[in-house]
Structure I
Amino acid sequence: MSSLRTALCDLLGIEYPVVQAPVGSVSTPELAAAVADAGGLGMLAMSWRDTDAVRETFERATASTDGVVGVNVVLDEATGVDSPTACLDACLDAGATVVSFSFGDPSGFVERVHDAGGLAMVTVGSAADARRAADLGADVVVAQGSEAGGHVQSDVTTMALVPRVADAVDVPVVAAGGIGDGRGLAAALALGADGAWLGTRFVATRESGAHESYRGALRDATETDTRRTTAFDRGWPGQPHRALATAELRRGERDDRPGDGETVAHTPDGDPVERYADLPPVEGTSGDVDALPHYAGQSVGLADGVPSAGRVVDALVSEATAALRDVPRTG
């Protein structure tokens, strides 16, 4: 039995307390399956997919692994996505048994997951939100700190938030935000969490759907190269997010927002992408991919290569085990 086995592992049926964040359109079935196959929880972002795509994506992932694959449903309809209820129904119909919710009120949704025999995870940004999620029946609470990449729910740092959330609830807690290696996983466990949720590190892997230039930018970035902003707000008005501080991000923060509304790229399906849209560059994107948001957390300086996702999980486990073993003991 792994020395890292926690209550989260027992609850979800995973080997290691490692969760791959559902990083939007970058979370491919291949990425989720690779993480699950390595003993972690692979995750798929489902809110921007239609019903048929939800089923096809989930089936592709689960056909490739005997591990556990979960799904994420965004509850904020300001994103322009289809009804969260319809998305959840499609996920449950596809066979998902682990469902995470973010950016919205999970009232009613948690119960629907339980009625289907599944487990519900809820992302929070405060101890008060964590208590409410637990009162609603959440089986797992994800405490997302402000260091996180992509869209962010909290103004509180991970180190300050996680122990507050761990003290507030009696369900497993997963730490998210600024975690990029096994030392971060070990620190999360020491703060009272039962696992760690990593996004940026898994975007910079071979199996992710990120455009090659996006993965390369993550590989070359340092911990000071991200900024929390609302620059890329087309598609999700006013929602803060953290991304690499590119020239395009700085343009988007100007009062005059030069070129606002111009088409700068096209999706793999040929759909136009406007300047300052919230869509990151994925494989097959054409045009000015550098003009699109390169979402990244402050842990990006630890993404020093583009390995396989399985190798990342293995490294996280070995590094965390060593870090916990080597912590100096006093007295």
Structure II
Amino acid sequence: MGFDTAVTDLLGIEHPVVQAPIGSATCPELAAAVADAGGLGHLAVTWRDREETRRVIAETHRVIAETVPATEGAFAVNLVLDEETGVLDPAEHVETVLDAGVDVVSFSFGDAAPHVDRCHEAGATVLQTVTDAESAREAESAGVDCVVTQGWEAGGHLQGEVATMPLVPCVADAVDVPVVAAGGVADGRGLAAVLALGADAAWLGTRFLATEEARVHRAYRERVLAASESETTDTELFDKGWPGMPHRVVENETVRRWRDAGEPAPGERPGETDTVAHSGDGQPIERYDEALATPELSGDVDAMALFAGQSAGLTDERRPAGEVVTAVVSEAAATLDGLDEHRHEN
């Protein structure tokens, strides 16, 4: 069974399932696998330079062309707009993305308004992450084509403080553009729930983080798969690289040591300058860096920021990304059918 929603119509996808832009864990293989299964794949390019951005987009186009011969396949590119990241100028990055032939651009942690017209001129659809009904109305007024509601349950960096359950209907009531629900969704029951709340698609991050294609270190994936719904925490602890931005991570020894020390401020935290790992090119990663654990890292991965949402409790098996899409859709259909049968029985 398929779901025909405002988001599937807008994006030209078969299923209302969006792979979240899960930072450095995104890669052409993951985006293509989701596209192949009928969802929307995603690349995160904020921390890449222009040359690397062009390369990874071109590679994604190539992989999709090889794996999705009957269609073009759909994927988006995400850009973080917060100046605290200290990365490439957003306007320059937007031009790079559009020149590379991207059809869907998503913006988060900032105002997409300055970039909407340029994206539309290039024929691209614009998504923006919002945190409440007011920011959703502002995004709609700026011409954004679709809004993404990030609930507080989400993993990684967090924009707002409202949970998915109240956030989705508030936003759906506030705007006329399609709504994608993010935060806490990892299976078909979650997709069915957010559709019932007024969303037009679900945005899954933690579930895709644990897939075979995601570019993550084995130890990181295993910690996410083993974590329960109560073993993540929202914090600002891993702030080296993006100061002041809240995030949700799996609790680990770094978090526990900091708490045991009385939660001291930056500069006074336990092991503040410890090097806990090294990147593939030998660059040191300190204890409170916001770096994501990618496969080529060496060292104590468990001491790093293990970004994950509360849906880690529903994520207990490593699977191919395409299987995740089809399983989520089939389970959502079965869930809604079961509710319909229950309604008729009563």
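Nothing in this text is a laboratory measurement; each read-out follows from the coordinates by a stated rule. Here the structure is a predicted model, which means the values were calculated and not measured. Cβ atoms are built from the backbone, for glycine too; each structure is taken alone.
A value of 1.13 was computed for Cα Rg over 2.2 N^0.38 Å, for residues 35-74 alone; which of I, II is the source structure? Source structure for this number: I. Please state which of the structures I, II yields 0.65 when FRET efficiency 1/(1 + (r/R0)^6) of positions 131 and 203 (r between Cβ atoms, R0 = 35 Å, to 0.05) is computed from it. Source structure: I.
Please state which of the structures I, II yields 3.2 when distance in nm of label points 7 Å out along Cα→Cβ at positions 115 and 179 is computed from it.
On the way: I: 3.2; II: 2.4.
The read-out was computed on structure I.
Of structures I, II, which gives 2.1 when distance in nm of label points 7 Å out along Cα→Cβ at positions 291 and 315 is computed from the coordinates? It was calculated from structure II.
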